[in-house]
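No value in this document is a laboratory result; all are computed from the given coordinates. The model shown is predicted, which means the values in this text are computed figures rather than measured ones. Cβ atoms are built from the backbone, for glycine too; each structure is taken alone.
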Structure P
Amino acid sequence: MKFKAAILVEQQKPLVVDQIEWKHTLEYGQLLVRVHYTGVCGSQLGEIDGVKGPDPYLPHLLGHEAGGVVQEVGPGVKSVKAGDAVVLHWRKGAGIEAATPKFHWNGRVVNAGWVTTFSEYTVVSENRVTAVPKGFDLKIAALYGCAIPTGFGSVFNDAHLKIGESIAVFGVGGVGLATLLAAKLSSAYPIIGVDIYDHKLVKAKTFGATHLINSRTQDVKAAIQALLPQGVDVAIDNTGVRLVRELAYELTSKQGRTILVGVPHVPGEKMSIESLPLHFTKTITGSWGGNIDPAYFIPRMLRLQQAQALPLAEMISHSFTLDKINDAIAAMRQGDVIRCSIDMAA
């Protein structure tokens, strides 16, 4: 079968949108999914930019968060069936981790991982999908592939935020908004949102921020110390920017926790911090997608969303077609986007 996909052919170059072909049958543990909506995460920008160094798998497909419908299941698959609506996610869930698929394009093999979503159809491992109720908005479902679990997991699993504790969130894009919402549900106070874009800070208030700081126009250190002289109980960095990460750690109290969610932008970049407090009760932790189990987390979050009408749709600020995915990436780089959605049917 042939379908349209966005292909990373060369690092630091635009993606190539073209028809690719899948010539095989499903192997043990694989599923064929029609992708309805996919998000674009900052991790994909890092892959395009080559922040981890040369990419030995080019050309290959990208994307790790989507909402879609299962078309066919391969041998051994038990957790979902054809016709099920699903979230596609990069964290391992229930089921089999299958062999990764290969596609074909202009006489070349196109590689893919256990999940890719920048295509009209995709072949994924069973443990990269989780079923959602029939009729669930698949545009919202894509948020459950990365942004929501990462934000919530960083609060509950990494920081272990408690009632009444203070938190500062550096970077309030899609993951940052989910982080703020989790902090609000935890009854934290104050909940401080920090960003360089006013339009993101306005949205941050909707998601639970009690205090807002624009780091372009305000002294973040002075503002937080005026509010909390001893520092915050929890500081979460979503930016990956070295100076911001260092500041987040500096503003964490002696008994507090610094959580690094954002991936560094520069290969091999090092942080400079005062390490002595780490010998006592202060901690610093790198988060790996919030350390959540999608099979456990997603059904419970769906119930919470239905019960409390969480404002998740407001997280999506822009929508694009697959043909315009490079425009989506450019808008993300410019800071215009909170979270964007790629509509495969448009």
Structure Q
Amino acid sequence: MTNLFPQQKIDRLKDLIDTSAKIVIVTHVNPDGDAIGSSIAWHDFLREQGIESTIIVPNHFPDFLKWIGGSDRILIYSHSREKCERILKSADLLFCLDFNNLPRLDALGAFLETLSLKKVLIDHHIRADEQNFTLSFSKVPMSSTCEIVYNIIVQITGNRHVSPPLAEALYTGIMTDTGAFFHSSTSELFRIVADLMECGIDRTKIHSAVYNSFSENRMKLMGYCLHNKMEVLRDYNAAYICLTRSELDSFQFEPGDTEGFVNIPLSIKGIILSVFFVESKDGYIKISFRSIGDFSVDNMARKYFNGGGHKNASGGKSFTSLDDTVAFFKHILPEFKEIMNYEL
């Protein structure tokens, strides 16, 4: 494996770590497997180097990620705001993992913008706001932030093997962000996976913990979405699902219950675009975009829905009603001719 980053940048990172007394790690709203996995892995690596840090996330993360060692020590900003802000005010180095601009942290991001502290970016999303970071490790082609974290650790230590708990966290992030290795999986990524397996991880245990631990309510909600809420737009090779807050509440919704729902319509023959709309309790419509092939949902999300991400996986927000948001989505579809002209 060749070095992913210039040695000068790695040396600068080590210097920042060595000269910082209090380090905090933050990640994005609605943390997923890559966000939690990379944050815990980086925290564990720092601890193995004799350096303590604190992980703070904007809001609660799914139960199916709480088996990861160290997840019980993560602080939830929306739950312990005063404590988190006290810790952040005393910090002198902030690691920003799996996002590339502070607005992706909502209220936590707004608070961070009031602070003057060194910030290091570790991320794989496009259009990073790098000028607002002291140091940036941004690599869009990478499958996940966990893949980047692994490469940084190897460059720092010169050793491709890490501790089993750290390897579990990294594998979880890589597995979930690639859709169980369905996309963004290069030959180099599989070499990394082989390294992690040699570190002693139990792949069967991890897959089962993430994909086979859903609640009965979650499964019923999925069935409801597919039978009652999925709409297929054959003229555009597209499909969408929308859920109101009351519908979520009727299934005793918990964070993570809709994880992966946006991907399901892509298994329909001919569908290359899938969109999932859901009413957030914070007063906006949360939108997830997924696509197959050359169609960029990042362009759609950035241009019309206050979002962005990757070419085939992006997110966005709408501040109108759910009905108006869906109507607007249908209105703009003709602009994206590549959807209609795409041949599978």
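A few notes on this one:
- Origin of the derived value 18.9 (mean count of other Cβ atoms within 10 Å over residues 275-282; candidates P, Q): Q
- When helix-only ellipticity at 222 nm (-39500 (n - 2.57) for each DSSP H run of 4 or more, over all residues; to 500) is computed for each of P, Q, the one that comes out at -6500 is P.
- For the structures shown (P, Q), FRET efficiency 1/(1 + (r/R0)^6) of positions 115 and 259 (r between Cβ atoms, R0 = 30 Å, to 0.05) is largest in P.
- For 0.60 (FRET efficiency 1/(1 + (r/R0)^6) of positions 51 and 139 (r between Cβ atoms, R0 = 25 Å, to 0.05), calculated) the corresponding structure among P, Q: Q
- A value of 1.04 for Cα Rg over 2.2 N^0.38 Å, for residues 227-322 alone, calculated from one of P, Q, originates in structure Q.
- Entry that produces 13 once relative contact order in percent (Cα under 8 Å, 6 or more apart) is calculated, selected from P, Q: Q
- When FRET efficiency 1/(1 + (r/R0)^6) of positions 123 and 291 (r between Cβ atoms, R0 = 25 Å, to 0.05) is computed for each of P, Q, the largest belongs to: Q
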